[in-house]
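**Student:** Input: structures, listed below.
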Structure 1
């Protein structure tokens, strides 16, 4: 159980009434630790979680279809901070340029917009090497590996909830109205709400898994049956040792099972400083986008059925101004980024989409665009309130 506290905080002359749901110190119900399955799963779903974790940790081989270009040979190679399924400081690179029409060009003919940093080497008369950013690219962006903890809860939220959140944000005094990412669900060809990835480019964990399988490991699958052409030259696929669809969907489903049943990050110790820091977080308006609570919809899995969870994100796209990465994916143009979930933040060592910030203070001060007003309130805080806020963030 929790208790509620009402508190008045003066932030740069602005007085805001905050009502916060705080978790009491010493709460008796210990949640699953990082990397553990959701609490209360029946044995058959625990088995599916474990089978999925085994596949997630597995090292793919050329004989299994890895490559011919890829970023790594195992999901766990990049998702390991805190536990298997976490994030890491590993960065992937995207590139492109602005066309004469003012639109983003992903430079597909040069292998864009994602760089595959490894190749399987010599095969027949071909040699598969690392891709490089072409010299005529004008935009280059790095993206940090994100944690996967708790994403089954996000997947279980109805699309209508995100539209409702976006509508609510239209009336926020800071002008932070988020954009619902509308993407195509590959399995049906119909539109759906994108929730996963730095640009909300995938609508489901199944499609998210298939996307990672082809783009990060080069393994084609029913969701993404076409091989990536090395540096955009599809003729180089003539020596591909494993043409055709490499995975029949079994691997994608096992990755999905692992993420679906992976528990959310447990809260760390909630000290008095952390409790006051949460009130500062609310008072300066961070919770406008980093929403503390969302509820899943009806779900046949009890652990996912109408559950309240605390991701500290609205999973919408926001205009971040200079903090955008310049890359366009679907509705997310260069300045738009998904609100990064803050749960599990204490296991992260570099911050923002490209890992440029090494402190939470630097990460907050780099916010721009729709986050400018909240950032400016933070900048005006006295040092002790900034320290409270950092204590709160380090408890997530």
Structure 2
């Protein structure tokens, strides 16, 4: 079997696609599948081909030349994908059991051209829906926009929906990371359920063997309860509501600390910290090793996001045995078992926006801070859930079975 995985620059790093591809290629190492990762719009002046020690091939294709273009943007994209497929015809020698795996939604032209030029199967993993960013994940607003004449500033939501739907129809199979996504694909995009497979993300177990007390002393947090947020500093992550709830927590737990690990719009969120600056720690963008040390230090993981598919941050927290307070929305609701591995926060959808009740969020935070035995129980359950649902071994087994099911049903 020959598997070609597409990795497009830009969106890949922001939405966890880069991590997905790294975990996927690592899981397929030493399998009987020949794997090649194709990097589109790479920052190289010409095509570059490499092979790493693990036998994974990496092909880099540069972006299109943009100076003095006379065609409109969508035509540029379509022409680029057509040229990529032409180049792949020159470079792919072994075409037996050929599978192409795409990871970006707006790619119908790429899927169509691949199926025209190769005897192959084309797969697409849905890592996100584009409308979720514009509408803060509100399915209510999304469906209303599809049914009515929308305002001009939301016009592109409907246009992008149709482009996504075209891509979903063009591929042979769709992988989604949650049941929530599967339901949307069927109900709103009218995709045949037989075409959809739910396979959740997996993550390599690399929990560092370091004493919690040693790390707490290193970071001068020996006696402080620690709540940890990890991820982009973005309104979609719900950090504003977490900070407002934290102010309430400090009334009864004045020694508590809120650790925020990530990069983004610092100025926006620091405005919420007026009068509590001494209790909030901002790390900025840090290494994986540093982040994993913070997971060991923390008492509670905080994920008040408005939209997630199958969050790697949530998997990391579970891997480290952290109880998670997370939004009861999209895929995150499925990942966190309320009362078993963490606690759910309701997300309220209004006509114009979505919100989280900070008083409810504060109650959840206080409950876990005041009940250390419950924290320990939820954290232990979270670790077991990682091992049985999100481990790299489970991911490898699921993905190899999926690929082999495709190779026996070529068109």
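We did not get these values from a lab; they are worked out from the coordinates using the rules stated. These figures come from a predicted structure and were not determined experimentally. Cβ atoms are built from the backbone, for glycine too; each structure is taken alone.
**Student:** For the read-out relative contact order in percent (Cα under 8 Å, 6 or more apart), a value of 15 was computed from one structure; give its label from 1, 2. List each step's numbers first, then the result.
**Tutor:** Values: 1: 21; 2: 15.
Answer for the origin of the read-out: 2.
**Student:** Something else: Which structure, out of 1, 2, was semi-axes √(5λ) of the Cα gyration tensor in Å, for residues 189-340 alone calculated from, if the result is 28, 20, 14?
**Tutor:** Values: 1: 35, 21, 14; 2: 28, 20, 14.
So the calculation was done on 2.
**Student:** Hey, helix-only ellipticity at 222 nm (-39500 (n - 2.57) for each DSSP H run of 4 or more, over all residues; to 500) derived from one of 1, 2 reads -7000; which structure? Could the numbers behind the result be given before it?
**Tutor:** Working: 1: -7000; 2: -12500.
Value -7000 for helix-only ellipticity at 222 nm (-39500 (n - 2.57) for each DSSP H run of 4 or more, over all residues; to 500) corresponds to 1 out of 1, 2.
**Student:** Moving to a separate point now. Looking at structures 1, 2, which one was distance in nm of label points 7 Å out along Cα→Cβ at positions 53 and 205 calculated from, given that it came out as 1.4? Mind dumping the intermediate values first?
**Tutor:** Details: 1: 1.4; 2: 2.4.
Going label by label, the one that fits is 1.
**Student:** A value of 0.65 was derived for FRET efficiency 1/(1 + (r/R0)^6) of positions 261 and 317 (r between Cβ atoms, R0 = 30 Å, to 0.05); which structure in 1, 2 was it taken from?
**Tutor:** Value 0.65 for FRET efficiency 1/(1 + (r/R0)^6) of positions 261 and 317 (r between Cβ atoms, R0 = 30 Å, to 0.05) corresponds to 1 out of 1, 2.
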